[in-house]
Each structure stands twice: as structure tokens, then as C-alpha cells.
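What follows are several structures.
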Structure I
Amino acid sequence: MKTSHARITGIGAYYPEKVQTNKAFHATQFLKDYDVVNPKPGSAIAAKFEEITEIRERRYAAGDIRTSDMAAVAAEHAIEDAGVDRETIDYLIVAHNFGDVDPATGNTDQVPNLAARVKGKLGIRNPRCVAYDLLFGCPGWVQGLIQADYFLRTDEVQRFLIIGADTVARVADPADMDYMLYADGAGAVLLESDAGKGGVIAHRAVSHCADELSYLRMDKAFDQSTENSRLYLKMNGRKVYRYAVETVPQLILDCLHDKGLKLEEVRYVLIHQANGKMLRVMARRLFELAGELPFDEAVFPMNVQQMGNNSVATIPTLLDQLAKKELNERGLKADDLLVFASVGAGMHANCLLYRVGE
């Protein structure tokens, strides 16, 4: 086994141009269950939604843009940032959940797989660049990093391209209040075997698939007044919230303790951008469990207010903005200890520790 580390050498993202503010939902007649009308006006529901989630706007992919298109653009930016020959990439992973979704019909298309499509769009001809998809709910992109780290510890592999992309807004039910949570986007990194300082330190993942299996699922539309056989993303918000708050902070602490590290050594914790309230509760619980120092909000960068929840793309797009100093003036610096942590359908949760190199 090699003593080198899996180090991020390039970062890229795709941010859809269409911005949808909460005002767009003021005239919406929401349902609160199957064929059960919510009596509150859309404007009041949107206002309460913003108060709880902090989401003011979100981004949607244009009608002619598919998930694989967004993924390819994010990947192109990451390759350019790394300055590498794309033909030297050993593995190309696309983490997603819904494939290429047709905006008109909602039909999902996953054959050929998205990674193969992205490889084709990037013009990579090397047949030894293996392209495959990863479906792991919202934690899919972080799980891609975990898989890549295992591969990069061998003598056979040098370079991974890991992309997270989803058009979640296209599979959400417009009559469901949860529709306002979801957005589209893509983020990517080049992860390489490097003997220098920095890189992946440790990781953990868990899957709870008993009662938790239905917390996030695909189901029929709330509005059954018309013939509609489509399936839409449905969520038991309270149970997802409870699972995330109970699972993610402890997973982070366990991962830190595995390597003898303390929370006070962490510069940033990049948590899946689900909604503002859940993020802040998880953050405070993490500090409470650690019991080391007063809560520091600056440790938890956020972009959910402007980007919404774009599933597997939330952490890589957050990382991209942080690296570009779009979230704060400091950005990333050598020796920073980062935590990536996510939670989502399965239910799955994962955590990865990363040290920024020179």
C-alpha cells in the first residue's frame, strides 16, 4: 500500500442561471396531503418557509440542460483548475439520484449511465478511464470521495474525477411545500494520489435501512384530480430532521476521535445544505457533544440561502464557492482541517476529514 494521500487538485462547479425567488410561490395553491388543500395562502406559506429554512432563492436548470450537461461543465472546470491531461484520469464517478430528467415529462434516463455520458462530453478517449455512477442519496458525492480514497491507496490508480449533480426540482411535486426546498446544480473535484502534505485523513459512513427506508421516497403527486402516473420525491421532514440531528454530529465526532483530532482543530465543517434550521441545529449539537469550546458559527459556511438544496451537489458547490472566497474573505489556506458530512435517502450518512495541502 502507498503512503501517499488522496489530495484535491482541482475544483469546479456549475450554477444554473435561472434564479427562482420565494415570491414565485405566492400564488401557489399548496396541498398538505393527497387531495387535501392547505388553506393558507401561498404568500404566507412561502414566508414561513423562508423563516424556517432560510432559503430565499434557488437555481433551476434551463429546459435544454440535463444533469449530465451540468456534470460535464463542472468537471471541465475542475480539470482546468487542476491543469491535468484528461486522458490520464483513471476513474470518473458521477454521483446523482435521478439520472437525466426530461423537464416536460419527468421521465428519467439512465442508460447509458451518466458517467459514460460525461466522459463522452469531455471527449475522453482512453478506454481505461472507467466511468460509473453512484446512487447513495444526498451523501453520494462524499461517498464518491470515500471510494476514490480506497482506490488511490493502491498502486494501480493515480487520478479520480468525482462529480455530484442533480436536477432535483424536476422530480419534486409542485403542489407539495417541500418543492420550495429543491434546486439544481453540479460540483466536481479532481482527487489525486500525492505524497505531499495534505489530503484525505479519515472517513466514516453508515446506512440505516429499516424504518428509515421510507423517510425519503418516490410516490404519487398530492394532486390526484388529474391522471398523473408520475412519481415525485416525497419526504417525511420530521423524521429526516431527527435522523440528521441524531446521526451526523456524532458521526463527525467519531471520525475526529478516530484520528485523535478535536473539533477545535477544524477550520470548516461543510454539511449537506438541506435547510438552514437543520444545519444550525446540527452545528450546535456538534459543539455541545464535543464540549470543548463555545459555538462558532464561522466554522459552518452556508449557501443554502441562495442555492437551495441541490442534493449531491451541495457540498462540492459549497467547496467551490469557499475556494473562490465567495463565502468569506479568508477562503481556504494550507493546513486547514475540513470536514465534509452529509445525510440523505436510505437513510445514509457519511463524514470525511480532509487536510488542505500546500
Structure II
Amino acid sequence: MSIQITGMGSYIPEIVETNKDFLKATFLNADGSPFEIENDVIIEKFKAITGIEERRYAKKHHTASDLGYFAAEKAISDARLDPETLDYIIVAHNFGDVKHGSNQSDAMPSLAARIKHSLGIKNPKCVCYDLLFGCPGWLEGVIQAQAFIRAGMAKKCLVIGAETLSRVYDENDRDSMIFSDGAGATVIEKKEGLGGILSHESATFTSEEAYYLFCGKSFNPQKDANTKFIKMFGHKIYEFALNNVPQALKNCLDASGKSIEDVKKVFLHQANEKMDEAIIKRFYRLFKFPMPDNALPMCINKLGNSSVATIPTLLDLVQKGKLEGHQLHKGDVVLMGSVGAGMNINAITYQL
């Protein structure tokens, strides 16, 4: 028996926001003081560090659960699955449904229940719940789905990551340029044969790290201090990721029984191009093995950071031959790894 991804789908919003669209933004320091350099310099440095040139935003009438529904439809179709046979729908997100023009989170009923409703599933034994695990949420949902299947509690699960971060950022914070919207979905099933999910690893660090990502007031002192936006200590997150993600990936690969020579691709959460490049270099260094060319697929330059949606979207693009220079074949071994609010880390070794 193996537990496999049998269907994939992603939804990439149509609205493109380029770096040039931030030239007229009023960026402020955390204390509310203006920057002493011009926006074009800020944007140039931002691009050099993150790799982001543009990002995608949802249409005004769409919410995160809408995006998740669109991705879910594609995954179900890809799996050639009767949705009434699903046992679980697990939806990872961080902010629920946030309507355009508001940053208030709405997660009642759960986004999973909303998506089940949109899919028209009548079966009450299809259980729905949301998962809050920071950016690693989709990956943790896959880990939970395979646990349900191994325990005999389920045969088929739908795991979705959906987010509209464009509605929860502070427009006066230069970190606003990082965030984007999107959704990715996967069908997880028990199948005959080898491969599938070989191993997994999860960890939560909350000593000094718990509030590296948090909700805080705007950098603009004129705005209501009770209105909260996504905030982060970027440098601390960078250091934390470099110090912990490579080892988590190694632990996960070691547990799989596969060797470093077997790994064809490493799919990392698309948070920061330079950070991901540093993570994978350090990962291969742990094995004292040269990093292969083209081992790290990236889509952050065009799609930005859509949190829980980045890995399933990236995996979907590569699986379907939509990311130039990257292909996957039957039998290939890949690693997936993520880091985010919590601070949480996780990884999966998967064989196609």
C-alpha cells in the first residue's frame, strides 16, 4: 500500500501587480518615520533579496474560499474522482475569508465547509475542518491526511491551501510587496504499489520564535491602532529558516530510506528567493554532496508569496509541465519543505 497524490490543481489569480505599482506607495519605518531613500531604490533592493518581480491578487468579488474551490475543482477532475467519495476536506489558511476593502477575518463556517458547499457535496460523512499552521499549513494537511488513511479512518482526502494576503498587509510597510493571493489543492488516496509519501517531519519552535510573524498595527501612526495587519521580523525568520529547515529536510530524507543521490527536486515554500537558495545549499552541504543543477524549482518571481498556496501551486506547475526547465517523471523522488508562523517547520519525502 502507498499513499499518493492522485490529483492536483491550482488557481493563480488573473490580476498582476508589478513592482512598479509600488513606486507611489508611502513606505514608513516601524516608528512611523519616512525612509530616507526613494521608492525605486527600496524596490530594487527588495527585488535583489526576494526575487519577486510581480505577484497575483484575487478579483474583488473573490475570497480565499473561492480560490480554494477553484483549485479543488481542478484537483478532483485531475484525480477523476467522485467528490461524494471524499472522507475529509482539510483547508489550510491563516486569515480566513477577507472581503475586499476589509481586513476582518471571517472563518465561520470554516473555509473547508464553504468549499464543500460550493462543490455541492451532499455526503455528511465528508468531514471538513480548517488548519492553522502558518505557511506550512498545506504540507501539514497532507501529513494529517496520510495519517487518517494509514489509521483506516479515511480512503480519500482533499487538502487545500488558500490565501488572500493582499487584503491583510499594511500598505505603509515595505514587506507588503512580498504578499500575494492564490490556492493549490491535492487529492490524497491509498493506492496499490510503491512510492507516494515515504516519510515526514514536523516541528514547532515557540521559545524565542513564536512571534517572528504576528498581527500588529500599521506603521502609519494616523491609522487605527486596533486594526491589525500581518507583520514579521524578516531577518530573524531568515536566520531561523537557515538554521532549522535544512536539518528538517535531512531528517525527513533519512527516515525515507532514500539517499541524497535519489532526490530530483526540492520544493520549498516560496517565501524569499535568496533564503530558499541558501536553504538548499546548506541542505546538500549536510550530506557533503554537490547540489545538482536545476534542483530547486521557483515561481516566486512571478507569483509572490501566497503562503499555504506556494508549494501545491509550484508542484502543480511542474507536474503539468508549466514551469520552464523543470519536469518530473514516474519514480522520481522529491522533497517538500516549509517554514512559517508558529514558528513551524515541516517536510515530506515523496516518490512519484
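Every number in this text was worked out from the coordinates using simple rules, so none of it is lab data. It should be emphasised that the depicted structure is a prediction, and the values quoted were computed from it without experimental measurement. Cβ atoms are built from the backbone, for glycine too; each structure is taken alone.
Figure out for me which of the structures I, II the number 1.8 belongs to, where distance in nm of label points 7 Å out along Cα→Cβ at positions 157 and 269 was derived from the coordinates.
Answer for the origin of the read-out: II.
Still on this structure: I, II: which one has distance in nm of label points 7 Å out along Cα→Cβ at positions 61 and 221, as calculated, at 4.3?
Working through the options, I get structure II.
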